[in-house]
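Got some structures for you, see below.
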Structure 1
Amino acid sequence: MALDHTLVGEPGEPRERSWTSKDALLYAVGVGAGLGDPLSELEFTTENSQGITQQVLPTFAVLISQAATGRNLGDFDRAMLVHAEQSFELHRPLPVAGTVRIVATVSGIYDKGSGALVVTENEAVDAATGEPLVTARSGAFIRGEGGFGGERGGSEPWPRPDRPADCQVVLATRPEQALIYRLSGDRNPLHADPKFAARGGFARPILHGLCTYGVTGRALLHTLCGSDPARFAAMSGRFTHPVLPGDSLTISIWLPDDGAGAGEGGADSGTARFQTATQDGTVVIDRGLMWFRG
């Protein structure tokens, strides 16, 4: 069993992916929009509410920039693969429906000793016009595939501010959250099948990392962008611990030390750092960065 290292640096064949209004609505519900208050996020969960125009959650960009069929990375046990990191940049707000053309490139396979980190970069452009829409970067950690003598890879510094967070948002997930989220396309049995999850070393199916990422993105959108997707520019984070469906998530947000960005109804242009933790304080998304527009 081995990974295919010849893929590094070679762009894959262009693939197209389309979505509809219904897909965007299902994704929003899948990452908890409207949970606890079904009237609170109608612009993301309905398409026909009077006086409300449907919009798309920015983190939906991660899904539409993934090809429907991913590249074959080699011969390995899929139960050993977990999502390790994710970032994306939005070049413009996502339309409610559309088609993109995606080119995926494996930019690196890094030797982490106990496993391998496979980093992939995806470029998604409007299929009709060629206009850039999303640039996404993801990392998958595959246990048992390290030790091949390759580069370990580095990471950018991320100093956690030595002070309490400027904002904290607590959001719930449902016990059945993974069953809803998987309908947006990620049918990995790790998130639904107890026997498959046990093969990966988990006592029960875990929540999709990108579902936790989407819940976190909602908190950032509403806190820093005044709930306006046009102000959401980019987001990155590293998955550090599994989340169980039904866990509550606390998103801690730090603005720059000069306080820029702390405005009523949404912040000014800038950046923020964030971490996401479960109810017992376990950090599940670390090294979070978010960029927003004024």
Structure 2
Amino acid sequence: MLVSAKEMLEKAKAGKYAVGQFNINNLEWTKAILLTAEELKSPVILGVSEGAGKYMYGYNTVVGMVKGMIETLKITVPVALHLDHGSYEGAYKCIEAGFSSVMFDGSHYPIEENIAKTKELVEVCNQKGLSLEAEVGSIGGEEDGVVGMGECADPDECKMIADLGVTMLAAGIGNIHGKYPANWAGLSFETLAAVSEKVGSMPLVLHGGTGIPEDMIKKAISLGVSKINVNTECQLSFAAATRKYIEAGKDLEGKGFDPRKLLAPGTEAIKATVREKMELFGSVGRA
């Protein structure tokens, strides 16, 4: 069964570790992440961007696939199904479809509008027992058409959003979606510390987890980050393993590739990536 992310993140905050959010794009990715979470006894959040939701033929399809897989694979660890960087309209669609958690990314609105829309969604999510993530400041780069310049969040605005009763808060601290450039200045721990002081016990979210050095990840967790998102690293490992399989010319036999065999190496690569991240985040054995 799907659960809200609230309890797992509150435990992570208290225990000074982070729960990984790993974005899913198809059946193979979902299976790999769920099996690894079960193997490591780690709580896990399955992230779905609006673009990925469309690719998988709608949020109802995603919910059905994830719930069916949890039952068939006998997954016992806590699993939250979460809308990633959702629009106002997208959040409502996912709530209706049966997601257990949603993110409303209102960071591109004026703070007054971000507050108004977030407040409305807090009330809806509370009624249904769902967790809600909000964002202040923006995450640099682009993910499924969501573009941010990487502005650091205003700690006072973070408190204004946190005080609405959201479950978790994503604050821009210089993090970037995708691969980090060579001239990246690093995370702004000064901003993170200020935000953490303002919002108190609220779990904080670090987007753009791919490519951030391990020491920065650990320091971010020590300053209140309780959820870390990983997508690009899974994409890269999946693509590299699949490319290697194709270039080796296996399974041709004049028939082309068997898709089940073609995608198997990439699936194993995702398992390895998820395992590495869960160990780094400290969530192993926390289910």
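Computing mean count of other Cβ atoms within 10 Å over residues 12-19 for each of 1, 2, which one ends up highest? Show your work: numbers first, answer last.
On the way: 1: 15.1; 2: 20.5.
With respect to mean count of other Cβ atoms within 10 Å over residues 12-19, the highest-scoring structure among 1, 2 is 2.
Where does the value 13.5 come from, among 1, 2, when mean count of other Cβ atoms within 10 Å over residues 44-51 is the thing being computed? Numbers along the way, then the final one.
Values: 1: 13.5; 2: 24.4.
Answer for the origin of the read-out: 1.
Of the structures labelled 1, 2, which one yields 3.9 when distance in nm of label points 7 Å out along Cα→Cβ at positions 92 and 236 is computed from its coordinates? Before the final figure, lay out the partial values.
Working: 1: 2.5; 2: 3.9.
So the calculation was done on 2.
Consider the structures 1, 2: one of them gives 1.3 for distance in nm of label points 7 Å out along Cα→Cβ at positions 28 and 180 as calculated from the coordinates. Say which.
Values: 1: 1.3; 2: 2.9.
Corresponding structure: 1.
When relative contact order in percent (Cα under 8 Å, 6 or more apart) is calculated, the result is 22; to which of the structures 1, 2 does this value belong? Walk me through the intermediate numbers first.
Numbers: 1: 18; 2: 22.
The read-out comes from structure 2.
Of structures 1, 2, which gives 1.00 when FRET efficiency 1/(1 + (r/R0)^6) of positions 4 and 228 (r between Cβ atoms, R0 = 41 Å, to 0.05) is computed from the coordinates? Walk me through the numbers on the way to the answer.
Working: 1: 0.45; 2: 1.00.
Working through the options, I get structure 2.
A value of 18.4, 63 was computed for Rg and Dmax of the Cα atoms in Å; which of 1, 2 is the source structure? Before the final figure, lay out the partial values.
Numbers: 1: 18.7, 60; 2: 18.4, 63.
Only structure 2 yields this read-out.
Where does the value -15000 come from, among 1, 2, when helix-only ellipticity at 222 nm (-39500 (n - 2.57) for each DSSP H run of 4 or more, over all residues; to 500) is the thing being computed? Can you show the working numbers first?
Values: 1: -4000; 2: -15000.
This value belongs to structure 2.
Each reported figure results from applying straightforward, stated rules to the coordinates on display, with no laboratory input. Quick caveat, the model's predicted, so the values are computed rather than measured. Cβ atoms are built from the backbone, for glycine too; each structure is taken alone.
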